[in-house]
Structure P
């Protein structure tokens, strides 16, 4: 018998009993067909502890090799799935309070009211993409729980900035910002006058212009221009891209550009791709401005926290 085999407690008792009666260890080992060293250790253990039963958990711990597929299968069986964490800007308590208050103030706005709002934004696009795809295990439908969100503050390294605006049944042309920096006078000359003023004239007095709180959007020169042109501005919240429906359009534009057949090798090819894909985006996608009623309600329900949009 191999010395690695465990001996049942009943057999241990018989062995100890025979040795206690004066039998030699060698004779007992031969009688039970057990290695001499095993019987010797058993006798020494009995004299030390007074017990002949085997200690539970004794011996070398056996390690079981488990494959990644097995682990993934077990996690899925428990309702967990590998997903990339949702990336959101950090929100302080003050940010959440301000978001909640703003949404309560706009809770009575209807889809018809939001249809008069031009949602605008700048976005950056680069030739390279971030391929570090970190996965997390989470239950289905829990993407926006705090523990499943990865907050991220900075833009990735970019090479081109663009500006655009969307509203129900309409959009502006995609404007490429020269040198990648938007200053207030450039904002007036290249954005407000040729794009925003045009839509203001088409929509009429009910037209409302939404722009975030970037420095170039809040200067006195910009405000004077809006006042002169009779453009009503929608006061916007800090750190609230999830409330701005154009953010979803930027995501769609990025996917379309990344899926083009030919590689983007320089800024010119990137600009051409962005412009072409912007013009091809379906208006149905841009009409997600209609989701503002639901976004506001969701933000109120979540007490100003991140919303799943």
Structure Q
């Protein structure tokens, strides 16, 4: 690495450490052009993939980590990072394969095993619960493992056991907001079913998160509106891209944007027809206004 590249790399690393991923990306892209040797490129690409992942640009992150894993087939870390990107994209099948590979390469790395078990659970595989149970028994004070294990138990309708695990882990981590929220949900069984969504609902939210650039608060509000329409407007989601595009359109409409321009941009971004968006938004508005 020449002096210019070294300086750029140091600046990019500092930005990443401070969570300023958006500012780091232009420097990393320039570095990518300046670095030629594989060893130099590898570090730059990893930081670039990480930055894209943290900014919810999951597809770009997945492309980078796929390239890195192909170039370094013995690196568990790259398969794990690819798994995270695919999990965020709601590509559960690919994520499962990635985590399985990472876990095979580094079987003692708890985080790799945890993600493998959790993805199995998301896909309705009973083996996922067993993997998470084994991890939990190894260290009952680990909140990350406990939360995934509790969620898996709830998904599998083992409410009493989930309640017991929650209370047990709270003894070690009484200030954990995740555990406290789970305890509150378990006390109201009717809320448990609301926690788990179908694959296409998950896919809709993943597409919306990646393409809309909504901040976290707005995304949670829109997600709540979307899931609140279940049973009123839809039973099953057939076209996740149309739903995601329509949700972004609805938000911009309510904000008073120039919709003639916005509808074209949104349709192009999500690769759907304008008429599909208009029809879905009209249906959503009718339900929201009439209850």
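The table below gives the values:
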read-out	value
Distance in nm of label points 7 Å out along Cα→Cβ at positions 26 and 250 - highest-scoring structure of P, Q	P
Highest-scoring label, criterion being mean projected area of the Cα convex hull in nm², for residues 218-257 alone, among P, Q	P
Identity of the structure behind 18.3, 58 (criterion: Rg and Dmax of the Cα atoms in Å, for residues 10-185 alone, calculated), options P, Q	Q
Source structure (of P, Q) for Rg/Rh (Cα atoms, Kirkwood Rh), for residues 74-169 alone, computed value 1.05	P
Structure responsible for 26.8, with mean projected area of the Cα convex hull in nm² calculated and labels P, Q on offer	P
When relative contact order in percent (Cα under 8 Å, 6 or more apart) is computed for each of P, Q, the largest belongs to	P
Answer label among P, Q for the case where distance in nm of label points 7 Å out along Cα→Cβ at positions 106 and 194, calculated from the coordinates, equals 2.8	P
helix-only ellipticity at 222 nm (-39500 (n - 2.57) for each DSSP H run of 4 or more, over all residues; to 500) from the coordinates reads -11500; which among P, Q	P
Structures P, Q, by FRET efficiency 1/(1 + (r/R0)^6) of positions 114 and 178 (r between Cβ atoms, R0 = 30 Å, to 0.05): label with the highest value	Q
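Just so you know, all these numbers are worked out from the coordinates, no wet-lab data involved. Quick caveat: nothing in here was measured; it's all calculated off a predicted structure. Cβ atoms are built from the backbone, for glycine too; each structure is taken alone.
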